[in-house]
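Some structures to go through are shown next.
Quick note: the coordinates plus some simple rules give every number you see, no bench work behind them. Just so you know, these numbers come straight off a predicted model, no measurement behind them. Cβ atoms are built from the backbone, for glycine too; each structure is taken alone.
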Structure P
Amino acid sequence: MKIGFVGLGNMGAPMARNLLKAGHTLQLFDVSAPAVQALADAGALPAVSPKAAATAVECVITMLPAAAHVRSVLTGDDGVLAGIAQGVAIVDSSTIDPASVTAFAALAQRQGNAFVDAPVSGGTGGAAAGTLTFMVGGSTDAYEHVKPVLSAMGRNIVHCGNTGSGQIAKICNNLVLGITMAGVAEGMALGEALGIDPKVLASIMNASTGRCWSSDTYNPFPGVIDTAPSSRGYTGGFGTDLMLKDLGLATDAARLARQPVFLGALAQQLYQAMSTNGAGKLDFSAVIRLYRRDPDAARSTESEIED
């Protein structure tokens, strides 16, 4: 297929690269010229605007930081909706609020385009390996139409229901992720304070009822898991500010639904404290620094973040 792709950040760039590897033709746009050039060197076609990226293609994919960016890319004078042909599906893999998805879908459908929300789980590693999970919201026909494209970037393609349900699944998943990471951080820091070897404690957790992804795959204690961001200075993972954004989406949605999220609200405050302390660019597992007694663990310097 010929695909328009807008948004080449930490997730979007490897996703686009996997589409190229699968044999698709890509027209790319991003505000970062180096990001576009890196994919152009791999065979993609640079576009001068989202409109140009969406012109004469069979599908458009957007992967952007927030709802405001999606709205701008879709509805701007040089936006996707200004260039896309009738009948071409739009797949948004950004993590945004369900209400915005509903609004964007209405705009797209008004001119004859299906709008599918397909946020992802699996992180930058999953994006690079092509093993992402896509949580897809949209009609059955739209889901079946875009599934082959998504399969080039992910291993698990799940139809969650009507438009917006993909985002519901994503924010609920990340609500649990933020809470469990804070819980594992709290337990690991307590173990350290009481004198147990962190690797021994982690091995017990991972063979017992405390086991979860935050403990056995992404443990926040440095040196416990060599491949986790905690073992490389909390770099190269899922940023604290992104987790804070996702928890904000969850608590906002909960407020509208009049549904309590007690632990989610507390977790949101923990990640807010990290961001305020200058750790917003570090991986969210750095939340353990709020718990450890080392005075240097609770704060981050700008030079450390840049490194």
Structure Q
Amino acid sequence: MSNNSISKLQASEINELNRQMEARLNSLDNQDTLRAAMRYSVMAGGKRIRPLIVFATCASFQTPISEAVFAVAGSLEFIHTYSLIHDDLPEMDNDELRRGKPTNHKVYGQAMAVLAGDALLTEAFEWLTEAGISPVDNLKLVHKLAKAAGPKGMVDGQSRDILGEKQQLTLEQLKVLHAGKTGALITYAFEAGGILAGVSDQHQALLREFGLLFGLAFQIYDDILDVTSTQEKMGKAVHKDSLEHKNTYPALLGLNEAKRSLEHTLSQAGNVLKQLNDLGVQTELFDELLGYFKI
């Protein structure tokens, strides 16, 4: 494995991904303001968790980080960024700060922000179809990404989130909401890495299970940080969920119980990694990814 730690992946592959995403956006032959709005949000920073998962999964199965892997990771980050642009709109979460900078619509206006998001969504699929992998695997990736991002995945979760503001959801309803809104693209990242690495059905099923748990942990952790962290650390407004009476794990369970729920979810994820390890998979990078959740 050329990169045996998350920090090495961040220093090499993520930096290269940033370069490739910027170059792709700069090369677009489209209207200048639209291109600038797309570039503004993609290059605003961020943890790049989803591409990092793709890279870590490939590396864990001894698969080189090729141009195809960058195309898969970059297309995923484009879709994630589009979702953030639209989430921040007044009609959605009405946020003014994202990644420590003014949100897209605050800089370019609502109409251009909508179009920038639309453009990133569709450009993502163009990039993905140019990945240069087998037609069978490419079709699998397109299908899984469309399902994860669309009305059976992220968009479904977003709609449940908006409608849920008018009522108190049960814990099970909250899990279904976040399995779509947050978990779908994260789970896809693990599955995409598995497809690129050509893993067995057994490995792929475990990667999906780990992805679902990682996505759940990610959302619980984010909800906790909204209560306990600061705007400077988060790069966005905090305490907003409670002020707007949003359905979150701390609001539903209480802060301490939410922390226990996170610990339980991480324990379950650890059990999945043990199963992968028993099958001969190097799981050190996945263990490091779980280290992201520090309270």
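Of the structures labelled P, Q, which one yields 1.0 when distance in nm of label points 7 Å out along Cα→Cβ at positions 152 and 208 is computed from its coordinates?
Q
For structures P, Q, which has the highest computed value of distance in nm of label points 7 Å out along Cα→Cβ at positions 32 and 256?
Largest calculated value belongs to Q.
Determine which structure produced the value 15.4 for mean count of other Cβ atoms within 10 Å over residues 40-47, calculated from the coordinates; the candidates are P, Q.
Only structure P yields this read-out.
Of the structures P, Q, report the one carrying the highest value of distance in nm of label points 7 Å out along Cα→Cβ at positions 24 and 272.
P
Let me ask something additional. Which of the displayed structures (P, Q) returns the greatest value of relative contact order in percent (Cα under 8 Å, 6 or more apart) on calculation?
Q
Let me ask you something else. Quick check: -14000 is what I get for helix-only ellipticity at 222 nm (-39500 (n - 2.57) for each DSSP H run of 4 or more, over all residues; to 500), calculated from one of P, Q. Which structure matches? Mind dumping the intermediate values first?
Numbers: P: -14000; Q: -22000.
Label of the originating structure: P.
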